[in-house]
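Please go over the structures that come below.
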Structure P
Amino acid sequence: MANALPTEWRKEHLPQEVSELRSHLELLPIHLRAKMVPLCDRICHFIRLQSRLVQIAQDTVDQLQLDVKYLVFDLDITRSERDSLQQELEEQSGDY
């Protein structure tokens, strides 16, 4: 079987049901507890990993939204400058 993952209990990051499961597992006889606790630890590890991945994805989406806002702003300014220069060129060519 895979090596047991280190137990880092951060109850504020785990669903209450998992914390309750862990508490119930502590009440089991030692031979059952020895089999179940490592599985519970792995579940907790994967829950924390999933939470971290969701947070990274959310941060990436937030950054992407900000980048799009900057690009839209830059595009609006570029169009405005283009229109202004185009109007200026038309005025200059009309003077000749």
Structure Q
Amino acid sequence: MAPRWIKTKDHEPDPHGPRWGDDDWLLVSGGWVVGRVHPPGGALVGKFNWTLTGPHTPQAPVMKGGTVETVEEAKVALLKSWRAWQAWAGMRDVE
């Protein structure tokens, strides 16, 4: 299945109220959550973190995370990293 973006709050609803904002996203491929894009706190307010969260393969020669200026840049970077991981692992999306 092609990767798709879903809001973290829709994937992991919190019965005690909103925990994740509208700029907190998960990249899902098949049954895997393969990464996350979210705004960091502290001194990095106004920027966005992206992280390739799984599958965990430290040997893969791909970037596993970073901080960029916009949510769109973070999504592009995460998807690029996921595609590089897929190529390294010899995997592809199933139609």
Structure R
Amino acid sequence: MTTSPSGPSGGVTDERQRARTRLKKRRDLRTHAMAYLLVNAAIVVIWAITDAGGFFWPALLMVGWGVGLALNAWDVFVSSDITEQDVDREISRMHRG
């Protein structure tokens, strides 16, 4: 079954674009998580080879980068798209203040 775009009032074209954007965000998050795991594993190996008995300094990097990864995940799975209703509500606030 094929659907045709419904033009500027929303519809199929806008919905497909939102779906593409969400899929891209998910793919980018997977890439970010993989980079986090691989780089931090390498850093732990470096720490283990050079100073295994000392302070576990890789934790500082893991926590800092982990915050960024968590915020990325929040954006992908929790935050919602801005709707026309959100925009209208913000315009109303701007006119009141």
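Laid out as a table, the results:
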read-out: Answer label among P, Q, R for the case where helix-only ellipticity at 222 nm (-39500 (n - 2.57) for each DSSP H run of 4 or more, over all residues; to 500), calculated from the coordinates, equals -26500; value: R
read-out: Identity of the structure behind 10.5 (criterion: Kirkwood radius over Cα pairs in Å, for residues 30-69 alone, calculated), options P, Q, R; value: R
read-out: Structure from which 23, 17, 11 was derived, semi-axes √(5λ) of the Cα gyration tensor in Å, options P, Q, R; value: Q
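Here, each number is a calculation from the coordinates, and none is a lab measurement. Keep in mind that what you see is a predicted model, and the values were worked out from it rather than measured.
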